[in-house]
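Pasting the structures here.
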Structure 1
């Protein structure tokens, strides 16, 4: 079987090729010298080592460098914001284990940041990019399209709405500043994984 002969989409148990021709990879299993799909997804062949694998269509989300995620600010320190990764963007699928990540003060926005309290508040939902996924998760909100996408008033806890360059509480009128994500859609995670 060649890469062009592979089906575009497979289900568990579907035949992919002979073990003499390919090496079983992720998402496959070997039985009696034949390789079968073990997950639903798209099969591919790595021509370098003749490995056949199936990339799961609905697999467990993992974090990799360059991924964009939703994160909730849990704590602000002088040099970093500690966040819980809520979901992978844009799909909104939850990440198993609720991993924590950090946004260093130098990665909060382009330019100088005197205090992270000027950019984020505890409870804010951020749209952030993963800079490093192992051994610890490091995030950035520096690009214009990343930053706060949901925030609550620090006075009455009402949901803040954009008003020019600030955020305004429609309940009490309090005005606040955040490093906002320009043009980002509001946060709405999927309820099922």
Structure 2
């Protein structure tokens, strides 16, 4: 088992009103369009951890994680998870992480580049853990830099100085992060 931890794009912070569209942690966790490099590299049993994107004057935090259960292509994902089709909801917000229609054509509303590189390796996860309660989010914001410094043997003041945009984790590091996340979930 290994893992990957990555920072989402600027502004992608669910604690600051951004809707989580990829990855989706609720119900069956999935990851469909973002980070094709990570999706290509992970294997069954590996973990993917997401950190909120940069927002001015807001501390980034580990948002959630899940274990990889399977990888399929986007068209198979649409058949299995039609509720995850990318669409604009009634409030004008983008929802979903499947970027193709039923014929396999790229959806015009998808904002990602390199569409053809993104249709493979749709991740189906299991065992999601994510922070959604205000107390959990506050604790995660307060402790994310510290736990990442501990895990990677660093002494930095910012997430991007510790992991950059993405970093690989060994099994011990994965377990340390999961233990920390579970403590926050139990103690809030």
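Name the one structure among 1, 2 that log10 I(q)/I(0) by the Debye sum over Cα atoms at q = 0.08, 0.16, 0.19 Å⁻¹ of -0.39, -0.92, -1.16 was derived from. Provide the component values of the computation, followed by the final result.
On the way: 1: -0.39, -0.92, -1.16; 2: -0.24, -0.99, -1.35.
Going through each structure in turn, the value belongs to 1.
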Practice task
Please state which of the structures 1, 2 yields 2.8 when distance in nm of label points 7 Å out along Cα→Cβ at positions 44 and 92 is computed from it.
Solution key: 1
Completion exercise
Highest-scoring structure on relative contact order in percent (Cα under 8 Å, 6 or more apart) (candidates 1, 2) is 2
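If log10 I(q)/I(0) by the Debye sum over Cα atoms at q = 0.22 Å⁻¹, for residues 60-107 alone computes to -0.86, which of 1, 2 did it come from? Intermediate results must be reported in sequence, preceding the final value.
Values: 1: -0.76; 2: -0.86.
The read-out was computed on structure 2.
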Completion exercise
With helix-only ellipticity at 222 nm (-39500 (n - 2.57) for each DSSP H run of 4 or more, over all residues; to 500) computed for every candidate in 1, 2, 0 is reproduced by structure 1
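No lab work stands behind these numbers, since they all come straight from the coordinates. Since the model is a prediction, treat every value here as computed from it, not as a measurement. Cβ atoms are built from the backbone, for glycine too; each structure is taken alone.
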